[in-house]
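Novice: Pasting the structures in now, so scroll down.
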Structure P
Amino acid sequence: MENGKLRIVHCFRSPVGGIFRHVRDLIEAHSSDCHELGIVCDSSTGGAYEERLFDEIRPQLALGLIRFPMRRAIAPSDLSAIWRTYGALKELKPDIIHAHGAKGGAYARIIGSLLRVSGTRVARLYCPHGGSVHYDGSALSGRLYFGLERALERMTDRLIFVSRYEMDGYSEKVGIPRCPVTQVYNGLRLGEFEPVSPAPDAADFLYIGMMRDLKGTDLFIEALAILASEGIQVSAHLVGDGPDKPRYAAMIDELNLTSQVTIHDAMPARKAFALARIVVVPSRAESMPYIVLEAIAANRPVICTRVGGIPEIFAGEAEALVEPGSASALAEAMKSALRDADLEQTATRRREMVQNRFSVERMADDIMEAYRATLDNSVK
């Protein structure tokens, strides 16, 4: 650390979705304050859209971009990848290694500990972003991951949680943290609070996000089929990429929804919001999803499930949220939204509520404060 400026490396697995958005926001905010930033992440995920996002932030990565294959599951290849990354980061001499997600958290904390042994003064911070907290504690896989999290906590100087739900879930499933803890909400830029109007030919509903069952993409498609079976013909767009996308395309075909549903590759959220009148977030699990904040900030009506940190966004409006994992409950909420004359008025009220509570500037400042406190108090 020179003249108070920090050398910060973010480590995470997949450069898609909310974690990647979170990291990009921090890089933009902290590089503008003359800190030096770098990224370590997976090279086998992400597509053309994510490559464009990397191109946008590359000029801000003074410490570079290191990519190599990171499998979601634990694999023998992890050992060689950790050793290679350790060598690269040893040359960079970071002050902060900020880990995101379960796999990124494992890599970063092990590498950070190796750096500490070699004499580098580096702080190891970890944010699960849901990650292992989503696992079922009654399952063997859940107990395994919780045990690993507990062991890795010994290599952690501070935990950062993006929601109260995530912080409480960690304490319940992994154990009460034995290191300092900071809770910081995700935030949005001021320009994201400009309303987005639906296009003249806008569809009724929009799903935007990762194409995987955890995000409830299949439930959204099933809900559309339920409405169609009741004689309610609606139109919808699905926007995003992911491992299950081909299966969802087949599902749409099998349910005879091809004339009603259009599938798109990933695109900027605000561009996608113009495609439909109502945004649907049918997730089975979440921590603090950006897409909900982004939709509300864009003044779009939104239907969400009652999972993770979403109730913290809808403070005092828990009854407006949908039971998770139920296509029929989702279909009922979608049907009600179509009949709701106050839908736009409700969206405007929620936009004002979110604008007062979630900002990038506040998020970046709070996390920088956590970095400095960790260096001052935990790293000798």
Structure Q
Amino acid sequence: MEIFRDTNFDFLGKKWPFIITSLVLFVASIISLIVKGGPRYGIDFRGGAVVDVQFKGTAPIDKIRSEISERIPGEITVQSMGAEGDRVLIGTEQRSSEELAQARQTIIATLTEAFGQPGDKLEFNNAGAQAIADRIRDPLVRKGAGLSEPDLQALVQNMVRFRDSQRSGLLTDFQELSSVPGVTPAVIQTLNEEAYLAPFQVKSVEIVGPKVGSELRTQAILATLYALGGMLVYIAFRFEWIYGVAAVLAVFHDTIITIGFFSFFDREISLTVIAALLTLVGYSMNDTIVIFDRIRENLKILRKEKLETLVNLSVNQMLSRTVLTNGLTFVSVLALFLFGGEVLNNFAFALVVGMIIGTYSTVFIASPIVVFWQNYAEKRKRPGRSPASSPAQTPVKSRTGR
């Protein structure tokens, strides 16, 4: 399928506005990162505790933040998740392992105090099976409805399983347990007397120590550099070394500017963002290789044409492919950015920015680098050779037999 046929756009003739724009964005990104002391790393990299909490209805973000900030010093993040805003991620900044463990307990205790009931009743929605069993064992005996220990443990396990699987961890009335095998009116009465139902449940707690966060940050940087190095070797082998250098410089340009946009908008760099950056590296490199491969094929056929002409011809020939693949991918990523929710927002933001930068960098950054170098190499050869004996262009060597 072709959208464009026999186009003849002078892409390289329009390269300078894009090159200048890229230089401005690149320098601005570096300056922003220096001024702000580097990227703003998420808890994945700097260490901290993350508590995932499900609420019954829309979570009161402001109240959660103010209540926890009063009890835990330092930076506190509260992010809304889900289309209905009924789920939040609560995070603390880097601390020692002991402080992180204490912060976890403080967050849970604060939520219980802010949204629970005063008194000594057991909070059922966040209680484990053993805590529930210990709480209702003696009251059931006093009511004459005592159970043997195996039967009591089985009953409690059934109630917890029903709560977590059938009610997503949030009961609103103990009568909802009446369909659970073994739950009698005496059990429900005991639960009403000994426990209560908070409007939230802690889904998970993750703790990342400062040392682990530092190691993850180092590994993320190395993973990106290894990817760029491997691609440089591959392209240098498949084409020529200058093509590999041009492609890697273009991808490095894409990555720095994308990180710069995270710095401009004060967004966090997390593990999911690193995954997006590595995806961007592969995506942009693939686009560059496709164009370079067409340039190589045209060099074999049109040996006497100027390299600028061949590059423009190659880009025009691949224009339909670029618009179809990049355009459809961009629409999908944009939809993910707009409607994917808070958790995927930074991931999608990196892809949206990176795809825009990466699409034009192949044409206006990587290709001009190759043209500039080839022209420079030709000028260096001319003083020692007669003009008549100098070929118009040096064909790109193919080490794959193509």
Structure R
Amino acid sequence: MALDTHTDRNTVVNPSGLAIPALIALVVGSMIGGGIFGLPSQMARAAALGPLLIGWGLTGIGMLMLAFVFQSLANRYPEINGGVYGYARAGFGNLIGYCSAIGYWVGAWIGNVAFLVLLGSALGTFFPSFAGGNTAPAILVTSVVLWVVHFLVLRGVQEAAVVNVIVTIAKVVPLVTFLVVGAFAFKFDLLTADIWGTNTMVYGDGSTDLVPLGGTMSQIVAMMLVTVWVFSGVEGASVFSQRARRRSDVGRATVIGFLFVLALYVLINVMSYGIMSQTEVSGLADPSLAGVFAAVVGPWGAKFIAIGLIISLLGVLLSWVLLSTEILRVPATEGIMPRSIGKLNEHGTPTVALWASNICARRSPWCSPFSRRAPTRS
């Protein structure tokens, strides 16, 4: 398939397709999971304010270039469907396209297992028997959640995408609330007390001992190892390119969604450093954002953030269930996979792809009370 097109990039592909708010919600919803709620302590263990801002700047520029790539590809080649799969197939042939789709799909459903374990762990804030996320009660409840999402998507991808918009807004509200309320407790002198981390001691990951941060470059590297993962899902809108109302909306949604999430990440990081000392933040248990907010408003703040985390995980689970089914549907309709995988029900949902994704997630060894380690994802 040659990368050549004369199609008007503003052509209406599907008048009843996903509008730009739904596409933005897919990007934001698939990027914001549980990671942002643990970001303050993770970053506090890695870098002081100066290296932190440099690292965010480098990562932000790099990921923005990637977002611009998706925007450019969506505008220049609007006939290509499936995002990362479609571009891989168009550029390198059917085999590479197939491998790209299968790799993305496996990563998606394994990531959904991580979200389910995190969801169980978050419920442990209110129900001690759920602590850890992989106890028998947690597995039972999160299994029910998975199948509720499953049957929601069976009712139609378009309808599920609308629900995703609502859930995405709901998950952002606690984060914005933290920023607004936190601004009243923000201390600029605390933020700038040791900009380069020369004298700051932090708690090591999983340790009760204080350790130095290290040099500026090592701090930048340490924090960037975290930031690389928090932008997973930036390609979300491109995967749904065939269902978009206008192909040009795909690129715009990718860039807008990315910039919004980047701003949210940086603001939450900086706000945390101005509310508590970096040493204190580094010692907080996850979700560390709850500990920072509790320092501002009292114990109820931790429960408020925990509720936000639960909503966020429900939203990101819905986003990635949608992505895992779509990444199988598109190659199936193009003959790269068995066409039965992409067969739609009366609501426009690829049922075989949906069942395959969620059965794999449910049957994963991590969804077992005998599992000690679960996969991780932001």
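Coordinate-derived values only; no laboratory data. Treat the numbers as computed from the prediction; the structure is a model and nothing was measured.
Novice: Thinking of P, Q, R, which structure, once Kirkwood radius over Cα pairs in Å, for residues 98-313 alone is computed, gives back 19.1?
Specialist: Numbers: P: 19.1; Q: 23.2; R: 19.7.
For Kirkwood radius over Cα pairs in Å, for residues 98-313 alone, the value 19.1 is produced by structure P.
Novice: May I pose another question? Using Rg/Rh (Cα atoms, Kirkwood Rh), for residues 242-353 alone, single out the structure from P, Q, R with the greatest value. Can you show the working numbers first?
Specialist: On the way: P: 0.95; Q: 1.07; R: 1.17.
Answer by largest value of Rg/Rh (Cα atoms, Kirkwood Rh), for residues 242-353 alone: R.
Novice: So if we calculate relative contact order in percent (Cα under 8 Å, 6 or more apart) for every structure here (P, Q, R), which label has the highest result?
Specialist: Working: P: 15; Q: 24; R: 37.
Looking at the calculated values, the largest one is R.
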